[in-house]
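Trainee: Input: structures, listed below.
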Structure 1
């Protein structure tokens, strides 16, 4: 089976004034469809940078990143935006919900550019919210929800477009232990039932225990795979 994600000798460098800072140093990674993968390591190890490359948010300084066989370096910014909108879903530790929108409107937002009717957008958003157990919270705004409920809204927003891959950057960092476990169980259920590939950036032991594979990064380099 063709890999869903192929990262080959990817390096990423940043400049802080006149100082060159290497964030990734020749990383190789292959992700198959349906994986529940954790990219782990201490702060500053490069895990979020690697997630950003896979998410087509940043480009590698050298090396290649292919998403569903597409080399992202060969695509325009508009083409990358389409890849992000169609093939990728994102979950962040700070939820990144729009505070002026209701839960339903937040979930519906990624569908705004789709060539479907407003009724279809609303139906898809309602189904996504129901799938994460928030059918009765459609009209609540983020500040009216708990942290766990906000993360469930973020998950619904990520799955509403039926992406191939969901990228989750420290999704349990701002949640208590029990809520974090519940959120992870929900994501695992989506992974198993829908076949959606999950890639986490994390240092949370709960995530690593639930992952079916762990990639360890240290100082921008692949340290160990399990």
Structure 2
């Protein structure tokens, strides 16, 4: 599976994403990375069945201008509606909550997080992404506990929750839009989260779900 990965911003260095995806490469997944959103081209989307966004609304780690424009919003929406898969990981939910177009497409967006703390991730059974997973037990790691603003979408399906001393939040969900699919995973500030066996399984399952036929 060829996947285009957009990553790297000031608070979320690309190296975390790169190292976090390496185990999946060993399983046959292929990733093409873009660290600068100035490389964005809507025409490039057609080359990939899945787009991963793991960067905030910031062009790059050194350029804090927003990369989302009206044209980008339209292109992302069209890509999914025409059958593309979109996977948002951690910072891929940051800085987009003010866009009604993207909130509608994503199903929710980041609002804030407390200081890093112990966060427990627990799978929701009954979703295709969690069905038959070898590692189903909750797992706890130090992470940024993301708090989310969710849209009113009855078709959103939750498959992961997160909890800490600060409360509980949705941490993984899916949506279908037209012929395409959207999946969101909010954990992942630290490499240890990405490399945890349960999270690796979730990443692989999420990528597979994004390209499954509706």
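Coordinate-derived values only; no laboratory data. All values derive from a computational prediction rather than experimental measurement. Cβ atoms are built from the backbone, for glycine too; each structure is taken alone.
Trainee: Given a value of 2.0 for distance in nm of label points 7 Å out along Cα→Cβ at positions 56 and 120, point me to the structure among 1, 2 it was derived from.
Mentor: 1
Trainee: With distance in nm of label points 7 Å out along Cα→Cβ at positions 16 and 160 derived from the coordinates and found to be 1.3, which of 1, 2 does the value describe? Each step should come with its number before you reach the end.
Mentor: Working: 1: 3.8; 2: 1.3.
Label of the source structure: 2.
Trainee: If helix-only ellipticity at 222 nm (-39500 (n - 2.57) for each DSSP H run of 4 or more, over all residues; to 500) is computed to be -7000, which of 1, 2 is the source? Please report the intermediate quantities before stating the final value.
Mentor: Working: 1: -10000; 2: -7000.
Attributed to the structure labelled 2.
Trainee: Quick check: 30 is what I get for relative contact order in percent (Cα under 8 Å, 6 or more apart), calculated from one of 1, 2. Which structure matches?
Mentor: Values: 1: 30; 2: 21.
The structure behind it is 1.
Trainee: When volume of the Cα convex hull per residue in Å³, for residues 88-199 alone is calculated, the result is 93; to which of the structures 1, 2 does this value belong? Don't skip to the answer; put the middle values down first.
Mentor: Details: 1: 93; 2: 102.
Corresponding structure: 1.
Trainee: Which of 1, 2 yields 1.00 for FRET efficiency 1/(1 + (r/R0)^6) of positions 24 and 64 (r between Cβ atoms, R0 = 25 Å, to 0.05), as computed? Mind showing how you got there, number by number?
Mentor: Working: 1: 1.00; 2: 0.25.
Label of the originating structure: 1.
Trainee: Another question, then. For which of 1, 2 does FRET efficiency 1/(1 + (r/R0)^6) of positions 48 and 112 (r between Cβ atoms, R0 = 25 Å, to 0.05), calculated from the coordinates, equal 0.20? The partial results should precede the final answer.
Mentor: Values: 1: 0.40; 2: 0.20.
Of the structures listed, the value fits 2.
Trainee: Match the computed value -0.22, -0.36 of log10 I(q)/I(0) by the Debye sum over Cα atoms at q = 0.07, 0.09 Å⁻¹ to one of the structures 1, 2, and report its label.
Mentor: On the way: 1: -0.22, -0.36; 2: -0.18, -0.30.
Computing log10 I(q)/I(0) by the Debye sum over Cα atoms at q = 0.07, 0.09 Å⁻¹ on every structure in 1, 2 gives -0.22, -0.36 only for 1.
Trainee: Assign the value 25, calculated as percent of Cα pairs over 17 Å apart, for residues 152-191 alone, to the correct structure from 1, 2.
Mentor: Details: 1: 25; 2: 41.
The correct label is 1.
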